[in-house]
Structure I
Amino acid sequence: MTVSNMAGRVIAIDGPAGAGKSTVGRALAHRLSLDYLDTGAMYRAVAFAALRRGIPVTDHERVAELAEALEMDVSEAGVVVDGQDATAAIRTREVTDAVSAVAANSPVREELRARQRRWADEHGGGVIEGRDIGSVVFPDALLKLFVTASPRTRAERRVGEIGGDVDEVESSIAERDRRDMSRQDGPLRAADGAYVVDTTGLGVDDVVDHVISLLDDQ
């Protein structure tokens, strides 16, 4: 399938933390000359804003009101929250520990899903990654992927990015998976019709080549 035939279409990438969704998504978007959206950064932006304002992330009503009013810009250039560059701040351990509570907030998910759909409309489709993109946000996506990797591999990748102890990070990832998979609204799972792509032991180019081959079969 040529890029011109993909106008207005979405490639949806879901999967657990540290599986390589962002790396694969960006590389795939560049290969196909499409725009890219990391929806996880949107949830992190809300968590960051709540923490900065002293709003407990477990206060669902106040966090939902914050999400609705929040000015955020998520792009490949970075993340801006209420005019402040939060690109690095949303990746801190504090935000990472808080984001699952934000992601389990149904009104927040409803607001951010609406923003994600508007983004796709404005950008004429694109590569969009997160936890429920193919299963909930874009169930009719042109291509749906569930990108995963072994827990140990994911922990080693995360430590390579932000440091820390591999065993501790692996335990944290397992707990994050448990929370993401058990939430009632948009739980982490492979969408119907999604291709499962295990990135364990594979390079980025290998994964992107595989995804391109799947597109060619559409």
Structure II
Amino acid sequence: MEEDIGKASVTLLDAAGVDFTYLGPKENCCGTPMLVGGKWDIFLNNMKRNIASVKACGADTVITSCPACDMMWRHIYPQWAKKHGIEFDIKTRHYSQIISEQIREDKFRYTHEVNKKVTWHDSCHMGRVSGIYDPPRDMIKAIPGIKFEEMEYNREDAHCCGSVLTLLKEPLVAHDVGDIRIKEAEEIDAEAILALCPPVVSFNSVSVRTKRVKL
């Protein structure tokens, strides 16, 4: 959905000295929309092609940027592979887990300051589904000049952004849910809401107060 997010992830991994490759046009959608839409045959075909492509390039770990893709590779693919007799021994890691490790080991440092007060939106897929909370926060706090403050509801208690299916089926509900989240950020005078999920850009659709900030 947002190619700049994938490109930024690759830039960070490269700068941090991580040895990786990428599938390019051989990479299909992870299949989340097909799965939740009940198009299980299409989802299964996508999954099989993705697994085969990763194995063909000799990789044993998939690094993701999108939380939904992370959820699929980390939780859904192993379940469906087992159900359909597909060999699956691929590990999954989010790029924030990799970069935060490189920061702790002093193998990566940011090259410029960002003098802003920011807050963090916990993705439902990365947070409550996979329990990944600290790595992205560690990345943010390591940026020189950043002032970080949590919203009232965070981690396990974080509110949904109101995007994806809600935005498609019930746009007015999505507006209300997104507006609640934005107001939380305004209450702590945050200049920007940082997030991992590409669909969080839907905040732009549900409130004119929201703006995207690139770090």
Structure III
Amino acid sequence: MENNTKELVRQFAELSTATVSDALDRFGIKGGCEGIVPIGQGMRLLGPAFTVRYLPVGVVKGTVGDYIDDVQPGEVVVLDNGGRLFCTVWGDILTIFAKIKGVAGTVIDGVCRDVPAILAEGYPVFSRGKFVMTGKDRVEVAGVQVPVSLGNVQVKPGDIVFGDDSGVIVIPAEKAREVLDAALEIERAEKGIEEMLRQGYTIREARQKYQYHSLQSKK
């Protein structure tokens, strides 16, 4: 991971997905990945995307998980299985190896299995759900480090993927610095509102002072 990306990730880590989502709105960027949720409460991931796209198998069966050898520490594995719910593309072996490598987490437009092992390892996985049947001989890797779809959001290799209990967002790499600056501004305003409320001000007064209703508006 490049140093400038590491610094961006470090600063995004101080925020929540909700705050960064509001910042993305300011730039007219749809970042929220529909239907993608954490497998367990308290899971959190953040890092540049390593992308994988799946297709149904052809006559000659392809591989499912060998790409994991190429994922770097701190990256987030983004698996586009086309939203398929009938077979998995992530389980216990991949979880164990990813954790050993220092991978930041996995996000799936589809489902995972071996949930007890995932939870036991404390490895963050976000998906559309869970299902027991393997993807082997059902789907195969069609592309690695290519643009993919995640909950109706495009993800390119190196885009920043951020997940917490509220869901998953994607921050385009080319806009990451601007989005971060906007998110920090929004965070300061919301902290100010919170402090005013604790001091006894009305929510109307606090919101008016910090222009709450336009924080995420395009500028």
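A short reminder: the numbers here are calculations on the coordinates, not readings from a lab. Bear in mind the structure is a predicted one, so any value in this text is a computation, not a measurement. Cβ atoms are built from the backbone, for glycine too; each structure is taken alone.
Can you rank I, II, III by mean count of other Cβ atoms within 10 Å over residues 21-28 and just name the one with the largest value?
On the way: I: 21.4; II: 11.2; III: 18.6.
With respect to mean count of other Cβ atoms within 10 Å over residues 21-28, the highest-scoring structure among I, II, III is I.
I have 1.05 for Cα Rg over 2.2 N^0.38 Å, calculated from one of the structures I, II, III. Which structure is it? Before the final figure, lay out each step's value.
On the way: I: 0.97; II: 1.05; III: 1.10.
Clearly, the read-out refers to II.
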statement: Working back from -9500 (helix-only ellipticity at 222 nm (-39500 (n - 2.57) for each DSSP H run of 4 or more, over all residues; to 500), computed), options I, II, III, answer is structure III
